[in-house]
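Student: Below you'll find the structures, each written out as C-alpha cells.
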Structure P
Amino acid sequence: MRDFHFPGRSPVLATSGMCATSHPLAAQTAVETLKAGGNAMDAAIAGAVLLGICEPQMTGIGGDCFVLWSDASGKINALNGSGRAPAALDAADLRAAGETVVPAQSPHAVTIPGAIDAFCTLSERVGKLGLDRILAPAIHYAEHGVPVSDRVAFDWQRDAEVLQGVARDHYLVNGHVPTPGQMFAAPGQADALRKIATEGRDGFYSGDVMDDMLAAVSALGGKQTADDFASVACTDTIPISSTYKGIDLFEHPPNGHGATANLMLNMLKHFDIADMDPFGTQRAHIEAEVAKLAYDTRNRFLADPDYTTRLDHMMAPETAAALAALVDPNRAMPNATALSEQVHKDTIYITVVDRDGMAVSLIYSIFHGFGSGIASEKYGILLQNRGAGFTLEEGHPNELKGGKRPMHTIIPGMLAKDGKPFMPFGVMGGAYQPNGHARFVTNMVDFGMDPQTAIDAPRAFSDKGELKVERGYSDAVREELSEMGHNVIIPDTAIGGAQAIKIHESGVLEGASDARKDGCALGY
C-alpha cells in the first residue's frame, strides 16, 4: 500500500469490467461500451479509435496495431495489424538516391495502414456489438471536438513541426498548436469513420477514402498504389513466451520486438535482482547492460516474420546465459550497436477486461509524433511513417523491400501463471517498450510492488549511447552511474507510459494507469 502522505494513485478496483488507457474519455467510452452489452474487444476498439482523436500525435486510423487477447478458456490469441511497404518500393532505390536511412517525413516512410483492417476483423470475429455501435463515440468526438489535455498539448508542441501541407490545416487550430483546454475536432475523420461503420474495411481501403490517402502520397512521389491498399490483410499469429520466477510473459512474435523483452528477462535471471535496491545504482546498471545486449540481438535478427532469422536462438536459455556472462557488474560497456533504423516514443496502449474474463491488450500507433506529417486533404487522415523502421543495409533481415512489414517497436503484453492469464499490460515508449516490460515484471516479482506502484516507479533506459535516468532517481545514483562509465542524462520527457489490469482469483479487477500520461483506469 502506498504512503498517503505523498502524491500518488491508488489502484482502481471493480468487478464487472475495467479499462486502463492514456486518456479519460477513451477509458470512459470503453466502460460505457461494456455497460451497453459489448465485450472487452468491442470496448478496446471503441476506446482505441477515440484515442486517435484525443491524442492525434500518437495514433490514428492511418496507423498500425497489434493485439493480444485471452478468451474464456484462457487461451491467449494474437493478431498482427501492421501494414506493409508499397510493392514498388525497394531499399536499392533509396540507396541509389544517396539515402542512408528511410527519410522519416517522406512518402517512402508511409507503410499502408493496417489497424482498420484488424479492427474490422476483430469486431466481426470476436466482438458483439458491430462497427456502427463501437465507432459511434469516436465519430461523435471527431465531429464535435475534445478539449486538449495537458500531456497531449505538451507533446503536440514538441512534434507539430513535422506537419506539412494540408496536415497543418487539419492538426493546427487557427494556424497554432492548441493549448490545454482548447477544443480540437476532426470532422473529416468523422466522415471517414462513418464510411467504415457502414461499409467495413472497404470504406477505408477502397473508394473515396483510399483515393484521398493515395493522392496525398502520390503528390509527393510515393510509390503506393490502389492495389497496395486493397491487399492489406491482418495476420493471426502464435504468441511467444518466457518464464521469470514462475510468471509467464507472453509477447507478440515478430515483426514486433516483444522477443527482446523475453530475452531481457531470461538474462536477468542470472542476476540477484531481488537483493538489489530497486531504485539504486546496481540495478539500473545491470538492467542497462542487459538492455544493450538484448537490443543488439534484436537489431541483428528481428524483422518481417517471413524474413526474421534465428528467433529460436534469441529465445533460447543458452543464448541468454551467454549474453549475461558478458555483463561487467562494475563497468558500463560501449553501446552494443549503432541503429540504422529509426525509433521513437509515440504510441497509445489500451487494456480492457470484461465480466466474462476476456482480457484485451491492444497497442496502436502512427510511429513518430504525428507520423510522416503527411495527411490526406479531404478526410485529414494522418499517415504513419512506420517504414522508417526499416533499414537500408543490404542483405539485412529488416531491409526495406516492397510488400514487407518493418520491424515494429509497439508490443502488447500479457502475464500468466500456471497456464492462466491474469494481467494484460503495456508500456508505451517506442524503443523502451521491451525494457519497460522487463522492468514492470521485475518490479512486481522481485520487489513485491502492486501494478500501480510498479508503473509509478522511476525508469532508466540505455538508448543510443546515453543512459536516460528519470528525475525519480537520486543525484547520487546518477553520479555513481557516471563513474561506472555511463553517459547519464535526464531526459526531456518522462520515459513512456503504462497501463495494466490484474485479474484476481476472487474476480476483483485491479486497474493501474501511468501518471506520466493524462489517462486513468476506470471500472464498474
Structure Q
Amino acid sequence: MKASDLFVRALEAEGVEYVFGIPGEENLDLLEALRTSTIRLILTRHEQAAGFMAATYGRLTGKAGVCLSTLGPGATNLVTAAAYAQLGAMPMCMLTGQKPIKSSKQGHFQIVDIVDMMKPLTKFTRQIVSADTIPARVREAFRLAEEERPGATHLELPEDIAGDPTDAILIPKSASRRPVADDKAITNAVEAIDNAKRPLLMVGAAANRRTTSKMLREFVDKLAIPFFTTQMGKGVVDETHPLWLGNAALSDGDFVHRAIERADCIINVGHDVIEKPPFFMNRGRRTVIHVNHFSAEVDTVYFPQIEVVGDIANSVWRLKQRLEPQPHWDFSWFDTVRAALAGQLRDGADDARFPMYPQRIVADVRRVMGERDIVCLDNGIYKIWFARQYRCRQPNTLLLDNALATMGAGLPSAMAAKIVFPDRNVVAVVGDGGFMMNSQELETAVRLHLNLVVIVLRDDAFGMIKWKQAHMEFPNFGMDTGNPDFVKYAESYGARGHRPASADDFAGLLERALAMPGVDLIEVPVDYSDNDRILNHEIRALSASV
C-alpha cells in the first residue's frame, strides 16, 4: 500500500469527515488518496480560514478538525489558526507537505522548518520520516488534540515519504477514562462552600461539555447558588435562569463584579488564565476553588486556595451529592445586583438611531434567532456588547474567542458551524476590519451552497482599538479605513447583499435573509460613539451605586 493511502485510512479510522484547506504539489499523493475516500475535501481560498474552520469543527464536535496545506507559505499561513485552536482549547490536527527529504533537486526552495515553527503553538508536532510510522503518528496526533486540555497538533508528510510503499497496519483507539479528583480535594471544597456565607459559581470555557453542562444545571437547581459566566462559558447553563448574574465581559467595574466583591467563596468551574480574566483576585478577600481537568496556572490575578483536579463533570456531580443548601447562606445582595443588571441590559434595546446602536443590534439578533441557532463573532468591540447583552439558552450558540481573540475568524467559524449543524440558522457577526481579513471565503460559502447570513458592522475603522485610544485620551490616529460597497462586494461573489435604511428595517431584513437559501450579507452602519462613555464610565458608575 502507498503511504498516502495508509495515511487517509488512518484519518478515516479517527472518524474524520472533512479536511479543510488548500493542497499543493507536495500533497498530490495525499490528495489522490482523499479523492477516493469517505472524507470530503473543503477547498478554501486561504489556509488561515481553513484552520479556523477546522478549529471550529473541533470546538463544536469534540473531535479534531483537520486542515491541510502545502509546504512553506501554505504552512506558515496556518500559524494564526494554530494559536487560535491551542489557546482556545479547540481540537485540531494540521497536515502540511514538504519537499522530498531523502533527495531533492530543488535545493532549499520554499523550505521552512515547519515542525520547529509549530512547537510553541501545538501540543504535538512531527515530521513523518518513515511510512511505517504513519499509524502511530496519526493516532498520537489525534489523541493529544482531543484529550483535555484540547488543542492543536501537526503532522508533516514529505512528498517522497507519501509515495513510499508500506505494510504497516492501523493502531486502534484505546479505551480510556479521564482521571477523577481526589476525595480529599472534594472534601476541602465541600467544607469551604458549606462554611461560606455568600458562595458564587463561575462557569468557564472548559465546562462547555455536554455532561458538565447537565451536571452544572443540576448543581444550580439543587443548591440555588447564583452563577455568572466568562465570555467563553456562555450558554453552558441557560442564561435566562433566574439565578444568572451576568457575563464577565469586562474584567472589573461591571454589575457582576459587585457580586464578586461580596462573594466569600467563588467556585470556578472550567476557567483558566488563558482566557482574559473575568475578575482580579485580591489576597485574603475570598476563597477561590479551582475545578478543572488540570491544576491551576498561578498568575498575579489568579491564585486559587483549593484545587479540585480531575474530570469536571464528575467533580461537579460529587460536589452536588455532598452539598445541601445552608441556612446561613445569604444571597440577598446578589438579588439586588441581578435586578440592577436586568434594568441596565434593557437600555438601548429599542434605540431608533441610525447608524445603529450596538445594543439595538444585539437585541434584534436575539429576537430573531432561536434558542438552538448559532451566532459566530469575529473580534471587535461588538464582542463585548454581545457577551454582556446576548443571553444564551444553550451551549455553543454564541461562538466567540476570548483566548487568542484574533480578527478574521468570524466568517470561517460560521461556515464550519453551518457544515456541522445544517439544520440550524447560523449568523456571522463581523466588523468591517475583521471581515476584510478573510472576506474571500464568501466564494467558498457560495460554492458550498451554504445557507448563511453575514452581518458586517461598518464603522470604517478598527473600532476596538479606537475605543481604547479614546479612553486613554489620545487623539484619533491610525484607526480609520476605507471600505468597498459591501452589497456589491457580496453580489460579485454570487451572494445577496442588503443594507437596511433604518434601525427598524434591520430585524425584518435578517428574518427574510435567514428564510432564503444561499449566502446573504447585511451591511449595517454602526454608531460606536457612546462606547467609551457607557463601557468605561456609565456602567462603572451605575454598578458602583448599587
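We did not get these values from a lab; they are worked out from the coordinates using the rules stated. Only a predicted model underlies this, so the values are computations on that prediction, with no experimental measurement involved. Cβ atoms are built from the backbone, for glycine too; each structure is taken alone.
Student: Upon calculation of P(r) over Cα pairs in 10 Å bins from 0, in percent from the atomic coordinates, which of the structures P, Q produces 4, 21, 32, 28, 13, 2, 0?
Tutor: Comparing all candidates, it corresponds to P.
Student: Looking just at FRET efficiency 1/(1 + (r/R0)^6) of positions 117 and 165 (r between Cβ atoms, R0 = 30 Å, to 0.05), which of the labels P, Q belongs to the structure with the highest value?
Tutor: The maximum falls on structure P.
Student: Suppose you compute relative contact order in percent (Cα under 8 Å, 6 or more apart) for every structure in P, Q: which one lands on 13?
Tutor: Comparing all candidates, it corresponds to Q.
Student: Could I ask something else about it? Taking distance in nm of label points 7 Å out along Cα→Cβ at positions 37 and 301 as the criterion, which structure among P, Q has the greatest value?
Tutor: Largest calculated value belongs to P.
Student: Continuing with this model, one more query. Here FRET efficiency 1/(1 + (r/R0)^6) of positions 269 and 469 (r between Cβ atoms, R0 = 41 Å, to 0.05) was calculated and came to 0.95; which of the structures P, Q was it taken from?
Tutor: P
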